[in-house]
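Novice: Next up, some structures in structure tokens.
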Structure 1
């Protein structure tokens, strides 16, 4: 029951983390890890490392879920660790690193490609046509230029049961970019006229699961930096230019 409670608490802080990890665990880190696993036998830790802060250890599970404990694993802290002097959210920064994506490894052929202006900057978006925040993000992207946008169709059928058929119609359209724009901006579902049996939806769903994309929209920038949720155009510009101070 305690293990399940810890997992439940951590799920609330999935995008929140942390400290500096050593390449090889020390003897005391291994001892703390064993202590945590003894108290919570149902969880599987990816790593446990001593932080630069007195007596505090960082534990990672599930690839990106971060929590903290003491040397004897007597206490568990789930939440954001803030540096009071700099006011930096160390937990958030750590999770950003843990969830960073190798952009060049993305199967871009499974996304629709839209080039605006010079297309010199790049980003990828996991999007659902019936997601209201995806529509808002698309409206903000209209204000951004000199960017290449790769849109991965990631319909969440449990929330939007008609979204799967809509993105299939877009993929089967002659002009996918226009069909997508008409769908998210005007609500107009393309009429393809011909049957299209092959879509990348299964491949993208598998990719999303691998990357732990838990909601739409999810944005991935060329350097692998990842942001969940809708982002205003001005902030998109800063992020596309490599500015990370706001995150």
Structure 2
């Protein structure tokens, strides 16, 4: 089994716990307006590598990966689920912490063959960083060109299987950086007890040059980057909504006993 790889980072510090070996794979069905890696959308142009080649390379850097492990991101890793599954199963055989950075867009519960692969995958995945693009279905479609149903169902699936989940959310002025949407996001993720962390990512426009080089129009070229102060306020709105919702759920559960 070979995977189509875009690039590898050997000292990642923002892609899961500790210092990590980060594999960027090719292929993604989403077309997020703020995507800063449009060169990962298509499978073409990557480098083919086997799981063993990647893990053998990982071992070279292992002394420097303090408290870390391997993270697979993209692109969308689940677009290459057979490769991802083999990589993570072999990684666990070597005692390596595994982290999946995904949008969950490829998840299909109604496909028995595919579901069996996901059931195997969660057994060898220590952490999933799930990128929720937008909480509103219509706005999600506008932002990504894809519906959000499978993403939300994947979150439910991960929670059902006891996988540790970190939620990632990009703050875009006028699109996701809206108090109503932030509150709704907090209320939604509060329902899942295995959501252990929230990472809000301020929108930036550092991908502009890539779009220019690739001859692609950058839809958000007139949108200003989000400040750290705005990001902190937005995160607090989400966390407060989570806190209130979890308190409501607890009180409802206590009353039902």
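Readers should treat all values here as calculations from the given coordinates under stated rules, not as data from a laboratory. The model shown is predicted, which means the values in this text are computed figures rather than measured ones. Cβ atoms are built from the backbone, for glycine too; each structure is taken alone.
Novice: When Kirkwood radius over Cα pairs in Å, for residues 148-203 alone is compared over structures 1, 2, which one is greatest?
Specialist: On the way: 1: 11.7; 2: 12.0.
Comparing 1, 2 by Kirkwood radius over Cα pairs in Å, for residues 148-203 alone, the maximum is at 2.
Novice: If helix-only ellipticity at 222 nm (-39500 (n - 2.57) for each DSSP H run of 4 or more, over all residues; to 500) computes to -9500, which of 1, 2 did it come from?
Specialist: 1
Novice: Then there is this: With log10 I(q)/I(0) by the Debye sum over Cα atoms at q = 0.17 Å⁻¹ derived from the coordinates and found to be -1.20, which of 1, 2 does the value describe?
Specialist: 1
Novice: On distance in nm of label points 7 Å out along Cα→Cβ at positions 180 and 236, which of the structures labelled 1, 2 is highest?
Specialist: When distance in nm of label points 7 Å out along Cα→Cβ at positions 180 and 236 is computed for each of 1, 2, structure 2 gives the biggest number.
Novice: Matching task: 21.1 is the computed value of mean count of other Cβ atoms within 10 Å over residues 84-91. Pick the structure from 1, 2.
Specialist: 2
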